[in-house]
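K.L.:
Take a look at the structures below.
What follows draws every value from the coordinates through simple rules; no lab data is involved. Keep in mind the model is a prediction, meaning the values are calculated, not measured. Cβ atoms are built from the backbone, for glycine too; each structure is taken alone.
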Structure I
């Protein structure tokens, strides 16, 4: 016996030039159960479909981003790279200092 549960959500896409595209998003969940005897409680053999239509619609609207938004993203990326480089440099510096101090004290194995 196969059972399919289908959830459907109406969706509308609005492009930059105000073209509207109506479509649907869906998800499917499948359950499978073997049926050995027809008279048992496991059910009748077959394929069963259950549909659930969402009462809400999803609307996606394309929007242009400003130059300021682009500049902010670039600054965030550069700042993140700088921060990671500083962390790596600090770890490397402290690791080298620990090894050098052990060498000076003669505690290396």
Structure II
């Protein structure tokens, strides 16, 4: 049994987004990313996910994420670029979308 790479990518993307949201004070929207899988990831095994901002500007942030096994071996590494918007802009966008879907 193996965990699908798309699931691993989604987990790492979410971790990097949280790093952007918490550390930058802005809301991050994924622009692009790349993933390198180096070890098989299996269900039921313990793993550690870490993510951090490697570079930040006024409107963009570069991030790095890693998934490591219980022996600290790298299983997956990812880099992504996020667009930064204020939390207020994000709230308005979500409200507009919810209103449009309600029609």
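K.L.:
With distance in nm of label points 7 Å out along Cα→Cβ at positions 10 and 82 coming out at 5.0, pick the structure among I, II it was computed from.
P.N.:
Answer by label: I.
K.L.:
Determine which structure produced the value 2.5 for distance in nm of label points 7 Å out along Cα→Cβ at positions 66 and 90, calculated from the coordinates; the candidates are I, II. Write out the running numbers ahead of the final one.
P.N.:
Numbers: I: 3.4; II: 2.5.
Of the options listed, only II reproduces it.
K.L.:
Right, next: Of the structures labelled I, II, which one yields 2.5 when distance in nm of label points 7 Å out along Cα→Cβ at positions 26 and 50 is computed from its coordinates?
P.N.:
It traces back to II.
K.L.:
Supply the structure label, taken from I, II, corresponding to distance in nm of label points 7 Å out along Cα→Cβ at positions 34 and 58 with the calculated value 2.8.
P.N.:
II
K.L.:
Something else about it: I, II: which one has FRET efficiency 1/(1 + (r/R0)^6) of positions 18 and 74 (r between Cβ atoms, R0 = 35 Å, to 0.05), as calculated, at 0.95?
P.N.:
The read-out comes from structure II.
K.L.:
Taking Rg/Rh (Cα atoms, Kirkwood Rh) as the criterion, which structure among I, II has the greatest value?
P.N.:
Looking at the calculated values, the largest one is I.
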